[in-house]
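The following blocks contain the structures, represented as structure tokens.
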Structure P
Amino acid sequence: MFNDPPSNFNLTAPAQKAEVSSVMPVLSWTNGVDKDGDAITYRVIVHLAVEPHWVLEAEGNDIEESPTGTTSWTVPIPLKNHAIYAWHVEARDPSGALGSSPTWEFKVNVGNHVPTEPSIVSPPVGGQSSSANTALTILNSTDEDNDLITHVFEIDSVNTFDSSDRRNSGEVIPNGSGSTTWVTPALEENRRYWWRVKAQDGRSESAWVIGSFLVNAVNEPPPTPTVKNPSNGGWVTTKSATLEVNPVVDPDGDVVHYEFELYFDTLEQLATSRSSDTTALIVGVITDSRYWWRVRAVDTHGAASAWSPFASFSVNAADALPPAIGLTEPSQPIAPTVAMVDGSERKQVTLTWDGVNPAAEQTVALYYATSRFSQVGTLIVDGLRQPHGATSGSYVWDVSKLGTGTYYPFARIYDERGIGRADAPGAVVIPSAQQADILVVPFISPIGSVSSNSSLTYLVYLSKAPSAPVVVPIASTDPSIGVAVPAQLDFTSANWSVPQRVQVTAANDCVPTDAKGFDVLHGKVVSTDPNYIGVSRKAAVNYLAGPPPQATTTDPDIGICNITIVSEQMISPDVWESTWRAELVNKGSTTIKGVTAKVRSVALPVHQWINDALVFGAVAPGETVKSNGTFVVRTPNRLIPNHLFIPAVPMGRSFFWDVTSQR
């Protein structure tokens, strides 16, 4: 939604206040990171550090970053010997947002020779280490001035050397063997690390030399591959089959190959056993029959994964079935969304489909009609390729040129075997320029007030007769304060002017609540009527501070509150099963280590308790906690929230709990 600037980043060389021996030095820095994934370019600014004002000496613009994690730039003009320069780098994304490095200084001193760069010995660049405490070994640098040289090592889990895993060796003095070693702290198995080393003589230093390696103390087998095509229960339409699996990544970074086994239908006779360096293998089959196959991955050291579960497929070359498709979105009447495309607003709808035949590649065409299920309409797009094995697809439809009305998308999928067809379950509705309205009675704002022991009702109807059914969703903007029922209002051309009742009741707060307000939302309307699609209205409600919640448990310090339905299903015509979740509040002065709460009584008709207990963890005074578990009850009727309201007993206080607490 918002453009983020590149992250700030670090300079790497020359080091802060170091000397350089060249009048045209190389300046380097670690790459920044852009949260939006934008490409970053860099600007380098070099000033001559002369008091009281710095003087711009050199500048580099639009520098593209290096994929190594460190980017460099050479000063293009000679700098003054013995002068001090200040430099910094800016990172810029395409929108102009900036990230910046700190500012460092360096001195030009051509009389002092910079140490040579050390050379990496082990682990080799891009190689592996067999020890968690890896020995990093280099060939020592040399210094033409015979200055005392020390080396500095760094290791990190990112190539920008700016994460919390970064470790530094400090100054390591070379020994007389010509090489220097630093042993890292314990590293993680199967993780790649980047390391770097530089030499310094007290005034100047070499550039960093960078390597990487994978920690691989134990050779582990690759993960088990999964079947891609033919999928289990699928079929092929030729006398050969391409067995294809999803690729795996070896935890040790080894190259893997795949071993396939193909069995006849009885699973007692092996038809063929072959390996492939890729994820696919073509095998010949003999008859129109069923076959079973499985696969495993093997690394270069011979470590093999477990075999995948068997998958079966049929050979059906003689009587191939046509492809099939299911258009899944829109699943209900929807209005288009507005998006900016090339600087202009466009109305768009995303059409999605699934359930295609995976046996071969097909082509998808999308259409729209002005009447449902006609299968005769206007082409939206054709030639959408659906690769074999693919089971879903989508297309963004630009509806900017369509006039007000209701449009019904349908799809066709075809190949040489035939055509499959499907209608979308929903519709695309282009709203009218002047839509109708949802009317709320009373016509005042707020519509009324509720407290912890009260509820209110008001009426809702439509401003004009709809051409199609209108569904008005009802919801509270803050269910922790008040809830509104029913969950939706249904209007038709027959009842549009008949007011329907909405009830707002104060929720069972876990703790007393100060006076405040909330809104009841009506809509966005779901309908194929362009006069109503997407219409919404708010109704304000006052919440008045009331007395503390009534006791709901056998322990005065513990309250069970915010009881809500998680799911519900009809078991039989007169049995509904509902699953509930609740919260617990500690109203006492000491910490409770744990609570088990069991329903003692409920102001509801109950057939059966499937589970009537909740377990809570520790809770400190004044805290409210949730249970990971749920309680389940079967009742004669569906327990929509308004069934829980009985006189003087708002929602949640219909339940009373026996509690066992640990203190």
Structure Q
Amino acid sequence: MAIIDVQNVSKTYRPRQAGGGSLAGLLNPFRRRPTGCVHALSDVSFSVEAGESFGIIGANGSGKSTLLKLLAGVTVPTSGHVAVEGRVASLLELGAGFHPWLTGRENIYLNGRIMGMSRGEIDAAFDAIVEFSGVGEFIDNPLDTFSSGMFVRLGFAVAVHANPDIFLVDEVLSVGDEAFQRKCRERIGLLRERGKTIVFVSHDLGIVNALCDRVILLSKGRLIARESPRETIDFYLRQVGDARGIHTLGAGAVEAILSGGRIALFHDKHEVSAPRGLLVRTLDMGVWHESTAADWEVVERGPAHCRARGRMTKLPVRHLWDLRIEDGRLIWRVAIECEHEAAIEAIEMNLFLPTAYARWHYGPRGGAFPAILPGDLTWAQLVTPDSACDTAAALPGDGSALPAVLIERRTERPHDRMIWWNTDYVVGARLLQTGGPIPDRERPFPPGIHELCTLVVDLGLAPDALVERLEAETARRTVSAGRLSAVFDRGCVRLAFAGADLTTLEHLYASLFVDGLWNDSASLEWDTPRRDGVRLEASGESRRFPYRQQWELEPRGDGIAVRIWIDVAEAFACQEYHTSICLKPDYDAWETPHESGPFPPIEPGQEDWRHANRSYAPGARIAASGPALPAVSIELDAVDGAPPCRMTAINTGFHDNARVLQALRVPETGAFRFEPGRHLLFAGIVKVAES
């Protein structure tokens, strides 16, 4: 049964007359009076069933708020008919229904009576209203002393405790801090589960998609779409917005729509992306700025490609995007241009996928996406971030028309990472995020263009073929000794024992300190690894300095032998260098030939890496252990030309959260000088012993 019925409704506002008794009219009685009318709504018809969650979307000025005011009875239609049955609670404008001279307590009773609550109902709900609003200590202060956030919290609290049959909400979830927004979303979800009718207006398409059963789209006062949330939002992305920032590109079965800093991705007409799509967000001074907040312009258009730029309104930053569709893949390249120095704290590329995707893969690892439940108010990280992982995938559930998705990352930023997330219930999506905090040594960003990352999203593989490809690629990069396995991945070696990961962060890697800069092996340009029998070989070239690294991994008894060479093209000096293993933080003790001890706790706020040992005498072995964990050790290999090392145990900073075993080389005086030719940096054996 329809609880709301809107038939052929139009609403016209006549212009205000600057005449009669107005000051302007008295001063100039011959002033020309405006004659045009504003048509806020034109012949709009729809109905809403009892218990339905109904969304209204559209650009600014499309008539959304006017329509809600008609449903709330604040105004009446110029023509047509509006029928609403049951108690209505509405939150249409900040402070609507409140009197600024009355106290918070008095306004709760005033607003509650306006919404149809009896005095007894307000008495019973009063404490819950105050607690939900969080304004308890100010409840007996006049409302004109409240902040705007306190206004809206109190108004929302009264509305949701009025036990309405119909709840009308206009953009309230964009007001207040994140904690209060989560409370609002949770309460709206609870009203929905109780069978209340909700009519919801918002520009946040993710929230609309999560909360609403049906959605209508308004444009310039006319209803132009009324379908499922997904279909209406798709139509909105295609048709509404500044045409300068919209472009559709496609080739074969793959299509993408760039719309004002957000990308919607399709395969065989089915949307692969969730409503939030693909977007970028930037952290500056503790505030996140999404790419959708920029002023966008498509500067180059083609059937299967485009280039666009978007100037952030609150940052001295311009987004530079290049989109191409080739061979069933979307190739999305992102750079930023800084007008002047920008103290950006973090940058993330986000790819939102619908919950129809059931399984995730992350490099050699994989698992099932957990269900997203109504009580899930925060985002859940599904995998430990790995700076060496450049490949991720998502597989749809049985019977889904969606394709398998393979995502490959191409970046020259070694500290960026990909991470799989489950979002909260309101956003309701799987999220692959790449990027992360900007290291202090790279801040602030200087003026000019900075390449960030390219994501290649492949939609052309069958699920079985995708899994087979991932497993085969991992096998080609793996060396095993018993239950110990080592996977080489772009200058890092991921270690696992009996299938359980031992390492994190940059895993086993090497780094040279040259001209005041650390040059990590993960930052080199690596060729595809190759095999020589059981031995794995890989070669990577430094982009900054005149050398290549050559890695060799092979089984050696109960361990894996690691040799690292550099081929030098031009002589250069190196202040120090090391080979390190980053272990999971569960390891709590270390040992060298000279001393042993516990790893200290890694304190919140700790940013620098700190040595745990006191002796830096040369040694041939270092080990780490932990409860219910296999002991891990590095032992120097007694081969001709193998350099001696100083073994040291290190805690990383709090954000990286790892224990480090390090074979360090420092010169007795001055610096190491590498002449042209081949030099052996490290020769050792990684061993694991069960606890």
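A value of 4.4 was computed for distance in nm of label points 7 Å out along Cα→Cβ at positions 5 and 133; which of P, Q is the source structure?
P
So helix-only ellipticity at 222 nm (-39500 (n - 2.57) for each DSSP H run of 4 or more, over all residues; to 500), computed for just one structure, reads -4500; which one of P, Q is that?
Answer by label: Q.
Which structure, out of P, Q, was percent of Cα pairs over 37 Å apart calculated from, if the result is 51? Before the final figure, lay out the partial values.
On the way: P: 67; Q: 51.
So the calculation was done on Q.
Values quoted throughout were computed directly from the atomic coordinates according to the rules given, and no laboratory measurement underlies them. Treat the numbers as computed from the prediction; the structure is a model and nothing was measured. Cβ atoms are built from the backbone, for glycine too; each structure is taken alone.
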